[in-house]
Structure P
Amino acid sequence: MHSMRASVVIPTLNRGAELCAALDDILTQDYPDFEVIVVDQTTTHPPDIASRLESYTKHIRYFQFHPPGVVTACNEGVRRATGDIVILVDDDVRVRSPRFIDAHARNYADAGVGGIAGQIMHDRQTTPRRPDPRYGRRLLPWMFLRLDTAHRHDIETGGAGNLSFRRTIWEELGGFDEHFAGNAYRWESDFCFRLRARGYRLVFDPTASLEHLYAAVRGGGCENHRLFETGPAAHAYLRMFFQNNLYFCLKNCPRPSVPLFLLRHYRESVCNRGFLARGPKELLGRHRAFLSGVADGIAVWRSRPGDAVGGGPRSAGTART
């Protein structure tokens, strides 16, 4: 499969040191034909990081992109890609194997494969976990999907931190849906669902593995750590979390599953024991975020013009290659 050119796209925001470590790994890949595209939404890097990034420009395609937004940045990166396959990678990862790109690319010998979700191991995780037994349930099985197992199988969705697909499918689907706003939760699931709805397979391949430094890195990115925090900033994040999740569910899931979907997230993120113990002020703030997010999600879904997803021509970035 070395005849296939690969494009590794890395959206990044305020994680200069982590980005440089990821680039060091990816640039040593044992694959004959690939490019690396960095879509940087950071306003200003410290001088030492700016100097390191400048040193990479002979080996990567670097674009500055504003205003920040993970979905728009990923659309911009794929739009500029020249590869037959595109591999999305987070900026806070380590790629330990030099065969990582090859592990993705070799799957595309099967013409029915449209996308590959790679294994995502978390920092300090030494062994894969077993699949969640709830993954086989009838309603919303994909909510119990684990991407840190060793079990290769067809799946419904993957994580954007380690996800590849044929570039022609991205074009066929009109890009990623830019109606997912803020933390943009579930935007990659939406893309995977649409990919599968066109008849393509999405396969989880544990050999295409990387390490996600989720616990070790704060700041930048989509600030997903706020889901477990308290206070006004966490409530604002939670509102967008519920907006995006409900928009995704209304767009892609059977109607009977919507109440179950909301109930599970409500119990996990609004009314669990930890937040109950924080007192009535915190509980009130989280309920307000929940109700506002649900209302916003319905409004976004209703305002959507058909199946338009917002991945059309755009160039808001500046290049340094």
Structure Q
Amino acid sequence: MTDRQPPSPRRRQLMAAVGAAAGSIALPRLVYAQAFPAKPIRYICPWPAGGSTDAVIRAIAESAAKILGQTVIVDNKPGAGGMLGAIELVNARPDGYTLSQLPHGVFRIPHMQKTAFDTLKDFTWIACLTGYTFGLVVRADSPHKSIKDVVEWAKAHPGEFTYGSTGIGTSPHLAVEEFAQRAGIQLNHVPFKGNADNMQAILGGHTMAASDATGWGPMVESGKLRLLATYGSKRTKRWPNVPTLDELGYQTVSDSPFGVCGPKGMDAGLTRTLHDAFKRTLDDPAVQASFDKYDQTVIYMNTETYTRFARESFVAEKATIERLGLANKG
């Protein structure tokens, strides 16, 4: 048996070159992971400033900034039914510095019209954190004191009962259309950019009702608005005497879980860093207080679970859109 010969000088040079090349590939990713975040992070809120989503996202962003040791800037991009954050992510680098809330509309609007994004391919579903309480409100001087009153009036005046929402295809819109279909009534939908515009319209008497998340809460508590029903699977803690649409027999439940998402193609380690930071915000008393203020609960999902939820919701919303007759015919 012969002894193995030491590598020739030429072979040693080749092996050194290969090793150096491998190191040059691995090093930037390692340095990048260690350095993140090295600059402010942009967290897009696809709703106007001053609404309930904006307030909650700002609390989450402030908490995440403390955990990450870097500023998290909330950037409001209202309009298009909450889809502008999704469009921004399509064009963003997957470096963790551009994040967004993706509302439930990203699962249904692609079934209603052409969109600039592919819900199942264009995003990284980092972490789900919370969800909404939605409800239908009328002015305190409205003659409609219950959902029964609304149904009876709408049957007598088809298409004349006006209600505002935060946009076409949003949860506040689709929940009411679901209820209306099950009640056998036709309502007149008026879309707005967000909660603030929706509230101004109803308080000003321009619409007869508003379907929205709990940005209406302060007006209900001050006596300016009357809450007729909420859309959860059970009654809320803050308004325990107000029935849900589901218990009234309309089989309508909506809470639209959301959290933080990024562009497609994010590095697994980077995604984990952001996931862990945003998950920790759920333990922050300031974040919990913002949830309580808007009657939101913790709805936590990790990256894997949130990704699966996105796939399942996309399929489920397609069926809902088709049942409501709102599917894109093109």
Structure R
Amino acid sequence: MKQQTFSDFEYSNRKRKTKREEFLEIMDEIIPWDEWVGVIMPFYPNGKRGRPPKGIELMLRMYLLQIWFNLSDEGTKDAIYDSYAMRKFVGINFLEQDVPDATTLLKFRRLLEQHGLNKLFFDAINRVMVKTGHTLKGGTVVDATIINAPPSTKNAEKKRDPEMRQTKKGNEWRFGMKCHVGADAFSGLVHTIEVTPANVHDIQVTSKLIREGDEVVYGDSGYLGIEKREEIVSDAHLSSIDYRINRRPSSLQKVSGNSVDWDRIIEHAKSSVRCKVEHPFRIIKCLFGYRKVAYKGLAKNENRLYALFASANLYALASRGRSLAEAW
């Protein structure tokens, strides 16, 4: 048990908690800290050379604060000094130690990126969700969202990020990358992620988002014609799947009189399942604030997305009153 400070005694007498503190308490309870620390440990400096490294869990907590609140390295350090809720989450006692500096956090983030550790977190959580029955194989919902990147050339290199691309959505031109996801049709939890430039069509990545045990796939009208693609037709499993793709509203015929509009009833039934994939996107963009890319290039942003979606899946479970604690 952590020793309480005078600040802890003072804050314990408050009449209410902030939403930030409530969110951090939820994440502190549901994240499997020992397992994630164990994943990082083989790659972390052992301290035999140079100055002693900071604790893995301390740095992991600091890194998660950074991605959840969309902060810079320096901004994360300042936020911990400024916010009691963040200091409590990280577990720092200012009487005994200071907050790790921005360079230390930078090196920790690069270690995660170099070894792809965020994907290991994401895959481990998915395995446990299948084991505990939170995710049921059999159906997948596919969708994609565009993450904007700075389109300006007013920088030192006088050019845009070469790995990002421009595409038109509706009547608006967007520049950035696209995050394709496959979500479980039962729970809406994300099980697969693919990151591409924004000009890659959704339908080109669909085959990578389908699991081995899936028998049905849901998607919006952007996936029409998926069953005719070569990679689908040439694969025995993919060609046997029932693709329940929403039709475009303009293709639905109007029904006159008292006739039952079966076409719209069927489309509504498809949409009621397909809409589940929008929930993790809401958590990523609205709760975590990830509406714009954080770094240059696809690889670093993909690594960040694995951590964000792993956290989003856990937060979605916690908000439903469920937990993975027994499985861990």
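Coordinate-derived values only; no laboratory data. Predicted model only: the values in this text are computed from it and were never measured.
Comparing Rg/Rh (Cα atoms, Kirkwood Rh), for residues 116-195 alone across P, Q, R, which structure shows the greatest value? Answer by largest value of Rg/Rh (Cα atoms, Kirkwood Rh), for residues 116-195 alone: R.
When Cα Rg over 2.2 N^0.38 Å is calculated for each of the structures P, Q, R, the largest result comes from Q.
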